[in-house]
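Every read-out reported here was derived from the displayed coordinates using simple, explicitly stated rules and does not represent laboratory data. As the structure is a computational prediction, the values presented were derived from the model and not from experiment. Cβ atoms are built from the backbone, for glycine too; each structure is taken alone.
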Structure I
């Protein structure tokens with residue numbers, strides 16, 4: 001009977017340890033994803049160059065002419 005209890009206790013400890021490890025891993029992954037998403041969303045857009053502005057103006061004129 002005592003052997004059976006010790007096996008159950010051993011399995012219970014194993015399950016608790018695995019659950020704790022998986023919970024911590026999930027938390028770390030979640031925090032990493034949140035940090036990456038925040039950094040990606042806050043990435044500044046570069047200012048358009050003069051050539052890009054000229055191309056945009058020419059395209060706008062062409063579209064207005066049609």
Structure II
């Protein structure tokens with residue numbers, strides 16, 4: 001599962017957290033393909049609830065990834 005957070009220090013970028021860690025993701029269509037590792041403080045991140053219609057191109061979970 002991927003959780004997205006606002007990144008106030010660099011507008012138009014979001015922080016994503018997945019099983020591999022934290023990523024800096026451009027907040028635009030297909031931004032996931034341009035992500036880079038995030039190095040910074042994560043203690044005050046606010047979870048995103050609305051992506052404003054942006055399709056980041058996030059990977060689709062396969063049936064193997066879903067709990068039974």
Structure III
């Protein structure tokens with residue numbers, strides 16, 4: 001379902017870039033982002049708290065990776 005939503009956003013709304021993020025400890029969210037073919041752009045380190053991860057994808061990357 002997530003891939004359908006991403007495809008719909010890129011194709012029908014002219015989205016140029018998609019960004020999402022989450023805490024590194026949230027393995028389910030990070031796995032979902034990776035499964036939707038997003039790439040890790042950066043990791044914000046936080047002393048004593050949770051690190052956060054920044055995931056992004058360009059419309060050109062989506063077209064290549066999804067075969068659209």
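Points to keep in mind about this one:
- At a computed 1.1 (distance in nm of label points 7 Å out along Cα→Cβ at positions 4 and 52), which of I, II, III: II
- Among candidates I, II, III, the computation of Rg and Dmax of the Cα atoms in Å that gave 12.2, 39 used structure II.
- helix-only ellipticity at 222 nm (-39500 (n - 2.57) for each DSSP H run of 4 or more, over all residues; to 500) derived as -12000 - corresponding label from I, II, III: III
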